[in-house]
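These notes open a run of structures that come right after.
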Structure P
Amino acid sequence: MKRIELFGCPIDTGSMQASIDFAMERLDAGLFTQHVAINVAKLVNLQTDATLAASVHACEMIGVDGMGIVWAARLLGLGMPERVAGIDFFWRLLGEAAQRGLPVFLLGARADVVEEVAGRCALEHPGLQIAGYHHGYFADDEPAVVERIRLSRARLLFVAMPSPRKETFIARWRAELGVDFVMGVGGTFDVVARRVKRAPLWMQRMGLEWTYRLLQEPRRMWKRYLVTNTRFAIMVAASALGKYLARWVPQANSRQ
């Protein structure tokens, strides 16, 4: 797994299979691993949110969950073989957990949603051990939920809560959770429970998933995408221009 840095954010550039292998190697060795998936909105927000930035930097795995990140890294000459979408990584990890007999805990979303997710995951991955699940509305009772996770003896924990809440929750309790692998999965549970549709494959490949989601939830998502996407475009353009000028100015001076 090669790690690069984009706008002050460390990012692992391995393929899907390399990411799976790395996670399983650490699980086999009993090494705690926190995975975070970086998209454009999160990368922009951590520029000004010190707590979010610190929690991301503390992660042992930092994946790419947005084609905008992939394109920016390639444009700036950093190299990025492919996007490892969080929902696809989640699904692959469940398959590995089922084969290896690793219990999982599902945390987040509404009570009815996470219950349906548990059922669908068990149905799609025969042999998968669901050690437990809990909804994401427990702000006043975090210690009790953490204790429930610890007592479940789960090896993998998936947290479906908005950013930066899930990152700060994991960072605050990682030593007490009792799991070996923890991953924030954002809105994945809503997709698995079929409350939200995922963009068609052609839109995913073109980096237009955000557009598809905006069309589904315009009132909630328009401001987020307008602000963060615009800021990200400016950041990339400024960085690309800076790299161009850094190459051009020495050449111009050498001709004088």
Structure Q
Amino acid sequence: MDYLNKLGETFFNWKVIGEVLPSMFAVGLPNTLVLAVVSGIIGTALGMVLALMGIARNPVARWIARIYTDVFRGLPAILTILVIGLGFGPIVREMTGVTSPYPMGIAALSLISSAYIGEIFRSGIQSVDKGQLEASRALGFGYGPSMRLIVVPQGVRRVLPALVNQFIALIKESSLVFTLGLLASERELFQIGQDAAARSGNLSGYVAAGIFYLAMTIPLTHFVNWIDARLRTGRAQSRAEKKEPDDAAAVVGKGAHV
């Protein structure tokens, strides 16, 4: 029983959790969302470029996309963040005068996510039936317009669940940006939890950060499942939509039952 009490005090000290919650709401949560959303948007744009390069007719473009994808998918995320943040950070500071490592963290997360998103887009585009492209070409569309208007939209629609899953991973990977030494106003959830644990000598700060991550990722996970179900079964029809027009008037002409 003493062991359980000690375990509860170590991880669920409500005084420590209560002290860290305001800063997590005011600083940690917004910074985590900014890191994930901005790098997700940039990564999606770069990922689409990589996907189109990966299926391009030009072999040089395909090789560039393949090498980029293999490198950034093969390296651990924390190594990429450290190399870009600490390696290129001083160069960027000297050229722009920006001292904050925040932009370098976003850049690193964007490069990492684009490698995965590019593969997601590529697999979705290549899963579209070849006849779609051939039919659009037969109607007089060029290769570019056919891909842009017919094939790519269908491919993107098929991989929406995978894209949301990648965004969930990006939310969690944003915790690694703390290795760049963020300013107090730039610290995300994990760093704030770590600071609280260091000050109090108690691990409840980590638990508080974990609760915030779960509050963001669990609803998104169920949202992915909902999207996947809708894409598999199509739009759910209401009872009125399922009923055939003649069914409502089926009693007409049958006569009275004896």
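For the read-out relative contact order in percent (Cα under 8 Å, 6 or more apart), a value of 19 was computed from one structure; give its label from P, Q.
So the calculation was done on P.
When FRET efficiency 1/(1 + (r/R0)^6) of positions 150 and 190 (r between Cβ atoms, R0 = 25 Å, to 0.05) is computed for each of P, Q, which one produces 0.45?
The structure behind it is P.
Supply the structure label, taken from P, Q, corresponding to helix-only ellipticity at 222 nm (-39500 (n - 2.57) for each DSSP H run of 4 or more, over all residues; to 500) with the calculated value -17000.
Here the read-out was taken from P.
Of the structures labelled P, Q, which one yields 34, 20, 18 when semi-axes √(5λ) of the Cα gyration tensor in Å is computed from its coordinates?
Answer by label: P.
From P, Q, which structure was log10 I(q)/I(0) by the Debye sum over Cα atoms at q = 0.15, 0.16 Å⁻¹, for residues 142-205 alone = -0.64, -0.68 calculated on?
Value -0.64, -0.68 for log10 I(q)/I(0) by the Debye sum over Cα atoms at q = 0.15, 0.16 Å⁻¹, for residues 142-205 alone corresponds to Q out of P, Q.
All of the numbers you see were taken from the coordinates with simple rules; none came from a lab. In this text the structure is predicted, and so the values were computed from the model without any measurement. Cβ atoms are built from the backbone, for glycine too; each structure is taken alone.
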